[in-house]
Structure I
Amino acid sequence: MKQVLSFGQYKQPMYNDSFLEKRLSRRKAQNAFRQLKLPGSKIDLCSNDYLGIVHNNLLHDKINPGLKTGSTGSRLLAGNYALIEETEKQIAAFHQAEAALIFNSGYDANTGVLSSIPQKGDIILYDQLCHASIRDGIRLSFAQSFSFVHNDVAELERKLKTVPVAAGSHIFIVTESVFSMDGDFCPLQEMVALTKTHHAHLIIDEAHAIGVIGEKGEGLCQRENLEQEIFGRVYTFGKACGCHGAAVCGSRQLKDYLINFARSFIYTTALPEHAAAVIQASYNTSPFLKDERVHLQRLIQYFQKANLQFEKLPSTTPIQIVMIPGNEEVKKIAAQLQHEGFDVRPILYPTVPLNKERLRIVIHAFNTIDEIEELIHILS
């Protein structure tokens with residue numbers, strides 16, 4: 001008789017996967033083994049829901065429940081529809097771009113842009129602290145790539161002067177407006193100036209700036225009035241926007257190029273109508289959350305003024321970094337905070353460099369002064 005497995009049971013695989021166990025054992029020995037955790041009832045100082053759009057369920061009542069939950073194909077086949085094109089026009093108008101193209105995620109957007117645009121003979125210069133999605137996109141490119149020290153404009157300029165650029169080739173500078181593991185800004189004004197001097201093309205990931213930077217959360221590029229000087233901007237919706245997906249903003253030619261050459265756009269099922277409607281609802285909501293942005297800045301300034309027993313990186317963004325070197329030590333402090341009711345997660349090596357382990361504390365518009373005071377008390 002055939003055995004019927006109940007829910008939660010599984011069969012032992014027939015193949016030998018001991019090589020995986022060896023790698024996992026090494027990760028455990030480094031005290032860097034990752035595990036999934038369900039969210040609990042602790043005070044949220046962990047998520048990227050900066051404005052509280054998800055926490056307060058602000059988009060739920062703005063979505064037509066009759067929208068399709070599937071798109072049935074890629075956008076070049078059966079998956080294109082009027083609502084997603086309308087949403088792209090709205091995004092482009094908000095970000096003062098000629099055109100916008102929606103991708104299924106920020107990861108897809110970065111890998112799509114960087115794997116398809118720079119060609120053999122081209123040069124990519126990227127900040128050494130750029131997100132994994134940027135680095136993976138660069139690895140998929142046929143261009144040569146060189147990193148520069150984080151936010152070091154002088155080193156970037158030296159490399160712009162010395163990298164071997166063949167006639168007819170192009171230079172691309174890639175960075176983030178707000179860095180997710182340090183909470184600092186890129187030196188955007190200086191970088192734009194360098195692109196003009198050296199005829200380079202600047203690509204900016206605005207994932208952690210959209211929603212919180214600028215009067216209406218437009219991001220750093222528009223706050224600095226430099227959006228027209230930048231080749232391509234990537235806006236990710238899974239942080240302050242409170243939904244899912246991403247868009248690349250730039251020229252009409254850039255959009256057409258990505259539709260034709262970005263494999264992470266061409267060869268994937270499109271986001272469904274429901275997802276596009278949520279993105280549209282977010283763009284109809286987040287620009288008007290002025291009070292939330294003001295309160296968020298008060299909390300950030302309050303935390304920054306505190307004297308802690310650990311080094312604290314300067315930041316005016318929701319991302320607040322407390323440096324606690326060593327995987328074991330930072331996990332111990334994080335566990336203490338968890339015990340006290342605060343959902344704060346440690347960032348471990350190899351996600352960050354060795355001896356640069358840290359607590360990544362994310363402050364939200366729905367947090368209170370009392371909560372930040374208690375957090376400071378524990379860390380002092």
Structure II
Amino acid sequence: MINKRLLIKNLLAHNDECSFYDKKRQLNLHSREGKGKFLKHICALSNSNPTNNSYIVVGVEDSDNEIVGDDFFDDSRIQNLVNAFLENPPKIQYENVPFPNLPKDKVVGLVTIKPNNKVSFFKKGIHTIVANSIFKRVGSNTIPTEDKIPFSKQNIETVISIENNSRNSIGYTLEGVLDFINIRHKDMFTDYKVFKELFVVCWSGNKKKVKQNSYFTRVDIELINEQIKLFYSAQDEVLIEYDENSFIITEYISLGLNDKTSYYPLEKVTITFFDNGYYKIENKILFEPPIFNQRILHHIYNATKSLLAKMDKGLILDEHEKNDLQNLPSILMICHLNGFENAKQRLIDAKNLLKPYPQVYLNFKESLRVLRKMKYDKLDSN
């Protein structure tokens with residue numbers, strides 16, 4: 001079992017970016033340009049490493065390898081984006097890895113690209129990349145190629161050595177549990193569960209009892225053995241359930257036009273542990289978009305557009321408008337889900353206007369996260 005934090009350290013210490021790993025300050029999957037760049041690197045790394053894993057580390061400064069972290073990214077359906085654009089797509093996995101020096105809401109992202117003996121290429125174009133494009137890695141560079149046979153196997157021994165030096169130990173596990181409970185979450189409810197005498201899951205949050213169920217807010221859930229963050233939310237309510245084989249997370253999101261009292265189930269994540277030292281994560285979207293009166297929505301949508309126009313001009317908002325601003329991301333998401341054609345793009349375009357308002361910007365990121373999950377879920381069902 002690999003300790004992912006140690007793996008990231010070993011990758012960064014090995015040398016600069018190379019033909020089996022790349023590093024990024026952050027990923028931008030909100031635009032076609034950002035998606036295109038991400039897919040290009042996935043294609044190149046897969047083609048250049050047909051018989052060993054390759055990696056992308058997210059949340060690291062390119063110039064000096066400083067670990068600065070990035071937002072928690074819980075989109076397990078990122079595989080569907082790869083499948084939608086690449087022919088012979090590799091299997092990929094995105095994991096969130098906490099580091100002691102980072103704030104609670106920041107992690108280092110680790111993209112693992114599994115070996116793929118077939119050449120990956122773009123089956124359809126995106127941004128400036130045309131259909132049938134093939135990419136490979138030469139040193140730290142991603143370049144186009146016309147070669148349609150699997151590439152070099154020169155990285156096998158190096159990658160295996162790095163992975164072997166990143167194996168977990170009892171010491172790492174015990175230190176991880178104590179750090180989680182006694183240091184990082186000492187002021188919150190914490191608990192842990194051992195599965196199959198091997199896997200240790202720790203979780204923390206503010207706990208409240210509703211009938212027979214316990215719900216949590218400000219939730220942090222980690223698989224300590226691999227030093228990965230399974231779930232993190234500063235806002236939503238979460239139901240946690242478990243038995244001897246499985247750990248189940250059901251997330252609820254607050255979604256109302258002018259209030260924060262209406263909760264809807266968003267997603268159910270089931271982590272199943274096996275006796276042979278493996279586990280699998282299954283995600284099921286539960287979200288059914290709320291339907292609102294179209295006349296009321298048109299009125300609120302037009303008011304929202306006026307608010308954004310005022311902000312774009314740099315005008316000062318009054319107290320009433322500042323209160324309306326808190327709900328702006330969720331209102332635009334609701335409008336999009338109710339058939340308002342330009343609402344989602346207006347939300348994306350508002351990013352820089354919302355950044356000066358930390359809580360509103362957090363709501364903005366949460367809204368895009370929900371829309372991204374629904375989009376990839378639709379790709380999966382097709």
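If mean projected area of the Cα convex hull in nm², for residues 119-198 alone computes to 10.6, which of I, II did it come from? It must be structure II, since only it matches. Computed over structures I, II, mean count of other Cβ atoms within 10 Å over residues 31-38 reaches its largest value in II. Assuming 45 is percent of Cα pairs over 28 Å apart, for residues 87-262 alone as calculated from a single structure, say which of I, II it is. Only structure II yields this read-out.
Of the structures labelled I, II, which one yields 23.6 when mean count of other Cβ atoms within 10 Å over residues 327-334 is computed from its coordinates? Of the structures listed, the value fits II. Comparing mean count of other Cβ atoms within 10 Å over residues 79-86 across structures I, II, which is largest? Largest value of mean count of other Cβ atoms within 10 Å over residues 79-86: II. Structures I, II were shown, and relative contact order in percent (Cα under 8 Å, 6 or more apart) at 13 was computed from II.
Here the criterion is FRET efficiency 1/(1 + (r/R0)^6) of positions 231 and 367 (r between Cβ atoms, R0 = 35 Å, to 0.05), and among I, II the highest value is seen for II.
Given a value of 25.4 for mean count of other Cβ atoms within 10 Å over residues 111-118, point me to the structure among I, II it was derived from. Only one of I, II returns 25.4 for mean count of other Cβ atoms within 10 Å over residues 111-118, namely I.
Laboratory data are not the source of any read-out in this text; all were calculated from the coordinates shown. Just so we're clear, the structure is a prediction, and the values are computed from it rather than from any experiment. Cβ atoms are built from the backbone, for glycine too; each structure is taken alone.
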